[in-house]
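**Q** Listed below are the structures to be examined.
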Structure P
Amino acid sequence: MSKLETRKLGNSPVEVTSLGLGTVPLSGFNAGVSYSEFEATIMAGFESGIRYFDCAPMYGFGKSEHFLGHALRVNGIRDSVVVSTKVGRVLKPASRTEKLDTVYGIDWIDPLPFLDTYDYTYDGIMRSFEDSQHRLGLDYIDVLLVHDVGRAWHGDQSEFYWNQLRKSGYRALDELRSSKAVSAIGLGVNETDSVVGVAREFAIDCALIAGRYTLLNHEPLTSAFDELISRNVSVIAGGIFNSGILATGASAASATYDYGKVPPQVIERVKKIEEVCAKFGVSLPAAAMRFVYAHPAVATLLMGAKSSGEVSSNVTSMAEPVPQAFWAELKSRELLPASAPLPSGI
């Protein structure tokens, strides 16, 4: 079993391992997954040293929470791990609920018979939290993240949901943290602007930000990450392969970028990064992972996996030596900003 580095989440008492395991791929995203496959993947992560696991009501419409909670209980590892789930959605019976039409809509394979509805009010957050406890079968949840609040997900409706959170949602979050029902509060989003906006209004400990800081995306370096560091808000970095291309490479037929077709300019940039990887004998996934984790704002990399083999690959990539000359060449070729923090050592 590997011993992974741990870092704290903001001002909270929660410590997370350098790698976390996300359950989106295990919840019916593009492929059906049985409970036995789910459990085997979770246990492969645990045996590899991973002690942080993330789920959400949205993932398989309750399936990720049901499966994760059961796996932790029957294997007797609940007290050894950190669990995060999310609020902002309340699940209701599919037979009596209209399906949401969203920018990032997912057709889950074999989900539970529910559909999600948005609710960022006090009552909505409390109901979502209590429902999650029941699905997980846990009497406390370590990290609670407000899911998909912001313009990237809600578009023109974003202000409506922002106001729900401001008027009463923050109060619910404060009560849950103050009562120690949860140990850390944060956001789970696909943008940095909403994280900075909430951090200016309410004391959060962390934020799961997907796909916004990667080998290809460096926008948070301009100001967002500096402000989050100043406010002691830790980043849980998700989507660091930009949904696939930084894991598969530019030539793979299955390559995607942010869950869509890869733009030509992105393909060219990835090819240039791969040239440097080949020169120094560095794998592309290792470069992607080590780069993101080097930023002082980042506490952990939340990696999705749908098999024990993918878990093993992620752990191996995280431990792969990467020479300083590799990073220097990426900067000299202007493939990384001069201001980007880099890993120390090899």
Structure Q
Amino acid sequence: MKRIFLIMIFALSGAVIFAQPAMKLSSSEHDFGKFKEEAGLQKYDFVVQNTGDQPLVIQNIVASCGCTTPEWTKNPIPPKGSGKITAIYDPQNRPGQFNKTLSVYTNSKPAVAVLVIKGEVIPREKTVEELYIFPVGPVRFESNHLAFTNVKKTEKKIRTMQVINTSAQPAKIEFDNVPQHLALKASPQTLKPGQKGIIEGTYDATRNNSWGYTTDIIRLKINDVVDDKVYYAVSANLVEDFSGLSKDDMANAPVFDIASKTVDLGKIPGSTPNDVEFKFTNGGKSDLIIRHIKASCGCTAVQQGIQGQGIKPGETGSIKAVFNSGGYKGRTTKAIYVYTNDPKNSEVVLMVNADVDQELAAKK
């Protein structure tokens, strides 16, 4: 009798211990198929059933990207009850195929279930305003920035951009304040109403003495009128041409070996000049040439005499600068860019750090 009683107790306690919710999904994946971008939000309901013995709680759902928004039954789902998880996908500005996940966190086991939604968005036709985002009077340009990216100092490079005349009158396009290393022209120069054209830019790096990232600000002249309120930016990253170097040339090249790329001035008062020095050695087998040095802001004046000088193998040198703390406050970091003929280290960024305390300046 006692044995039967104990078995009943264990059976009842086991039922209590192992009673738990269990989530069953109608499916774990949904394919929206192909649909147009202008169709807007796409929704699908995953049905959730609680096949367990305790209430099921969907605690949270995390989407793999901001394009997908989940909604779900917030109240506990009773045993044998059902709820839903709604996956909402926003196709706006997201053309092409997609495959996204929803991680569902519950109080059941396993605690996390993953849902997948996929499909393909057929892109809508963009408007003229979306394709040509930069308006200047009667014409619209694709952008106000013509980027040449990397340009070797020995080359000329060509870039183009589309333009359209959206007015009912002819529009003549010209450029003002163009530097000698740059040529810009519209083709055709005069656009008929509604006509598209091409802006062609030619960058002659051999005529620009700068190095690294440079930007020229150009004024636009439309129908013989220069608009001083708008500008057209032309940028390029001017780099040395190492493409012709052989293996022997590389083995015998100069090496810009710098002791430290960072100088920390510590705590300094505001509105004071502070001397900075970076020491380096030519660790290579041929003359090292400092092509160009420039600072990230006007607050840092860089010594210019070292530029263009040949530093023999094994010789040392230094790059000196003056950082003016001016009106800066707190932790301040400025950069100095150094361009050399070291093919493996042609652009080096040096950092100047300081903690600027304006109160120290006031006490002086």
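Only the coordinates and a few stated rules stand behind these numbers; no lab work does. Worth saying up front: this structure is predicted, and the values here are computed from it rather than measured. Cβ atoms are built from the backbone, for glycine too; each structure is taken alone.
**Q** If you rank structures P, Q by Cα Rg over 2.2 N^0.38 Å, for residues 99-178 alone, which sits at the top with the largest value?
**A** Numbers: P: 1.18; Q: 2.08.
Going through P, Q one by one, Cα Rg over 2.2 N^0.38 Å, for residues 99-178 alone is largest in Q.
**Q** In addition: One of P, Q was used to compute mean count of other Cβ atoms within 10 Å over residues 123-130, and the result was 19.1. Which label is that? The partial results should precede the final answer.
**A** Details: P: 19.1; Q: 10.8.
Label of the originating structure: P.
**Q** Also, I was wondering about something else. One of P, Q was used to compute Cα extents along the principal axes in Å, and the result was 55, 43, 38. Which label is that? Write down the numbers at each step before the final one.
**A** Values: P: 55, 43, 38; Q: 105, 65, 58.
Among P, Q, the structure yielding 55, 43, 38 for Cα extents along the principal axes in Å is P.
**Q** For the read-out helix-only ellipticity at 222 nm (-39500 (n - 2.57) for each DSSP H run of 4 or more, over all residues; to 500), a value of -2500 was computed from one structure; give its label from P, Q. Can you show the working numbers first?
**A** On the way: P: -11000; Q: -2500.
Derived from Q, not from the others.
**Q** Additional query: Using mean count of other Cβ atoms within 10 Å over residues 51-58, single out the structure from P, Q with the greatest value. If you can, show how the numbers build up before the last one.
**A** Working: P: 26.0; Q: 17.9.
Looking at the calculated values, the largest one is P.
**Q** Ranked by relative contact order in percent (Cα under 8 Å, 6 or more apart), which of P, Q sits at the highest value?
**A** Values: P: 18; Q: 11.
Across P, Q, relative contact order in percent (Cα under 8 Å, 6 or more apart) peaks for P.
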